[in-house]
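**Q** Right after this note come the structures.
Every number here is computed from the coordinates shown, using simple stated rules; none is lab data. Just so you know, these numbers come straight off a predicted model, no measurement behind them.
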Structure 1
Amino acid sequence: MWIEAVLKCDHNHTPYRVYVNDELITERFYTISPKSVSNNLVVELEHRPAYDVRVESLTDIEVILSDYHFKEKLNEN
């Protein structure tokens, strides 16, 4: 199973963590580039009946989980 998550923030270089079912998946800095309005996370997960996805901001600046969805297969371009 694949998860595709869209994360949003108004400030550059904001640290955050992403958890799925209380397991730390990644710790990153939010990056704003001229052609990007969001940071996207794509990761393969073990299949489960349900998933709980959450973002933890590591400063007072909030990183928001804007959207996420799951797919059986990742689209190949």
Structure 2
Amino acid sequence: MKSIERRFKNLEASNPGWSTYTCFAEAISGQGFGEQTIGRWFNKLVDKNDYSSSDKKDVLKHLVNLSKMAEGDKK
């Protein structure tokens, strides 16, 4: 199992009230994953009902920035 997928599944299991988007965002936060990796796993793991398809490009851009943030920089 890949790192993002493993982290995602663990978060999803321990936080049943969280959306798949929230679990995904937390799984990649501060981990330094690249744009292609985030995009690929986003499409596989995040429920399409958790975001607006018209906003997908902006959502992915935000997730890439979130992944690049250092753990102490999260707000």
Structure 3
Amino acid sequence: MAVGFVRSAIRSTRLVLVRPRSRAWWEVVTEDAGKPSCFGDRRLAISYAKMWAAANAPSTVRVVGSSDLIEREWTFS
């Protein structure tokens, strides 16, 4: 009798983190990338993170402020 594996339809949600690197730079960190992507503007960093998350759903974009508190969060499924 042959036994096969069934691929689960449930995938784990990827986390995309947007956080300040310094006063002038924001970084976007993804689980799959080796290095973070850096942006000189917060809006650009968030836009990039949202586009990446939408293309790699299911994903969650989380914006963390300078005090390490979550400011915003979006989920893409």
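**Q** To which of 1, 2, 3 does the computed value 11.5, 31 (Rg and Dmax of the Cα atoms in Å) belong?
**A** The read-out was computed on structure 2.
**Q** Supply the structure label, taken from 1, 2, 3, corresponding to helix-only ellipticity at 222 nm (-39500 (n - 2.57) for each DSSP H run of 4 or more, over all residues; to 500) with the calculated value -18500.
**A** 2
**Q** Computing relative contact order in percent (Cα under 8 Å, 6 or more apart) for each of 1, 2, 3, which one ends up highest?
**A** 1
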